[in-house]
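Asker: Once you scroll down, you'll see the structures, which are given as structure tokens.
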Structure I
Amino acid sequence: MGEPEIDLRGVRVRPGFIEAGAQAAMLADLREVARAAPVMRPVTRRGPMSVRMTSAGRLGWVADRRGYRYEATHPETGAPWPPIPESVLAVWRAVAGVQVDPDSCLVNLYREGAKMGMHQDRDEGDFGFPVVSISLGDEALFRVGSVEKGGKTTSLWLRSGDVAVMGGAARLVHHGIDRVKEGSSVLIPGGGRINVTLRVVR
């Protein structure tokens with residue numbers, strides 16, 4: 001399925017892993033997630049983030065002026081997060097290499113020049129499980145560094161349907177999205193990019 005795997009500083013990237021029809025079906029599933037758990041623009045200690053986000057699963061990732069954490073309910077509605085769609089779980093089960101399903105699915109929406117600064121995914125309780133990232137919509141320039149902050153980085157354009165797996169020695173690498181190439185995909189009405197990130201929180 002898709003093109004040969006790419007090793008990006010230990011991050012395993014599977015180009016074109018999700019074919020066009022499955023991408024459209026997954027997008028429809030994510031719209032249902034957003035109906036149940038409205039998309040928010042988190043505000044951190046540094047100010048508002050440029051991406052908007054929501055979550056699915058047992059726990060959702062929340063960012064505000066108190067910091068970053070996982071919570072069982074939507075911070076604005078107070079309702080539990082909706083279940084992770086089966087279309088998304090199928091990707092995790094195909095690439096994660098573990099027998100445990102994720103309990104958190106973060107959905108990031110990139111529009112209007114949104115980007116994501118270099119960071120580590122380290123709010124989880126067990127780094128033995130990988131982080132799986134799904135790209136839908138416009139292409140995004142994905143930058144990967146090292147576990148240590150600073151130093152050399154390598155970048156790759158992620159396209160709609162690409163899947164990246166951060167596990168093993170690459171589980172805690174710094175990574176980010178420098179920019180999104182607007183209009184490079186017609187998948188999402190009105191343009192933009194959706195990133196779906198799956199994690200085992202415990």
Structure II
Amino acid sequence: MSMTCSVPGLTVPRSRFPAPEHDLVPEEGAGLSTAVFAGGCFWCVEAVFMALEGVHSVVSGYTGGDRESANYDAVCTGRTGHAEAVEIQYDPAVISYGELLRVFFSVAHDPTQLNRQGNDRGPQYRSAVFFSSPQEKRVVEDYIRLIDASGVYPDPVVTTLEPLDEFYPAEDYHQNFAGKHPQQPYIMAVAAPKLKKVREAYPDRLKNA
């Protein structure tokens with residue numbers, strides 16, 4: 001992560017950001033569900049989703065490439081096909097997939113930046129949703145069309161939709177990095193403003209709200 005990374009996006013108020021028109025319908029008694037998103041530095045995306053009520057766990061990791069090169073040094077080259085991503089375990093009876101998408105597209109990152117977030121550049125920092133079912137894919141496709149039609153961003157959404165083959169947890173020291181290192185310069189510069197924004201935009205969605 002670049003220590004001089006600017007904070008992308010984060011300017012669209014919730015009142016203007018559209019909610020998804022379609023959402024997943026959870027099966028009764030199905031238990032926890034999983035969502036996998038990529039939006040730049042996984043430290044920062046992880047911190048945003050960990051703050052939400054109904055989210056049971058968030059794991060930083062890599063997806064989009066193979067097991068052999070799913071490690072930080074290799075992924076940082078930008079040549080492995082992986083994206084830095086987060087695996088979110090959530091209770092759909094408390095927070096829906098569509099609601100997670102709204103936070104992802106409005107606060108967690110800037111979905112109009114191609115293969116970068118601020119000064120973090122490369123395909124490993126791409127904006128992507130990794131879907132595990134045709135239903136998830138349709139919800140995301142419809143939502144991206146809605147966001148573009150709403151005009152909340154001056155540029156079109158460039159988020160890719162990619163099938164989820166396998167998610168590889170990152171090294172232990174990456175997990176809950178923002179929570180463990182709140183004074184680290186990158187966290188103060190990039191993650192802290194995103195946390196401030198999610199608290200302002202979604203106070204009713206926060207843990208212990």
Structure III
Amino acid sequence: MGAVSVAVHAADPITRHALVSFIQQKQQFVLSRLGDPGAADVVVVELHNADNQAIEGLRRLTFLGTRFLVLVNGTWNADLNTALEAGVRAAILRPDFAWQRFSDAIRAVSEGHGDLPSALQGRLMDQLQRTNREVLQPRGLTASGLTVREIDVVRLVADGTDLKDIAEVLGYSERTVKNVLYGLIKRLGLRNRTHAVSYAIRNGVI
């Protein structure tokens with residue numbers, strides 16, 4: 001893998017100088033200018049406190065699809081789902097900061113991984129459980145946005161099973177299977193069955 005391009009945003013000039021100097025000294029990293037579309041693989045942002053207002057500010061900082069590593073000097077009070085939607089992929093709290101940890105986090109984010117403190121991971125899992133239990137399950141949905149019945153049908157389509165055999169395996173009529181597929185494709189704005197299978201694969205459903 002080539003050098004990782006990294007942009008830095010820090011209000012404190014001393015902090016910014018230290019971060020920039022470190023990045024410039026490492027051959028595996030190259031400093032990128034903040035704000036150029038697609039220029040940075042990772043954007044490092046220093047936050048005093050990670051609250052919802054600060055996280056929303058990340059959306060205005062750069063472009064859709066940006067992956068953020070946030071360095072938090074104070075406390076984390078932001079909604080974790082909001083942070084993930086804004087592009088936060090890693091966070092380092094001030095007591096845990098070390099240059100090697102910082103370097104490892106940049107590399108992890110650039111490779112599409114995440115790096116959150118264990119306390120935040122636990123909070124995220126609790127939040128996902130509540131969302132699944134209180135919002136998704138009562139509507140017959142899963143975290144992927146598909147219903148259990150849709151998942152069963154798409155999995156068999158991916159296996160190459162024709163609609164008649166899918167209906168027999170699942171105990172539905174062939175018309176019901178067609179309606180399940182049509183409803184899924186229409187609701188998610190997909191093009192056809194192949195697109196539905198691709199969507200399910202990308203979301204880790206099958």
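All of the numbers you see were taken from the coordinates with simple rules; none came from a lab. Bear in mind that the values here come from a model prediction, so they are computed numbers and not experimental data.
Asker: One of I, II, III was used to compute helix-only ellipticity at 222 nm (-39500 (n - 2.57) for each DSSP H run of 4 or more, over all residues; to 500), and the answer was -4500. Which one was it?
Answerer: That value comes from structure I.
Asker: Let me ask something else. One of I, II, III was used to calculate relative contact order in percent (Cα under 8 Å, 6 or more apart), giving 26; which?
Answerer: Here the read-out was taken from I.
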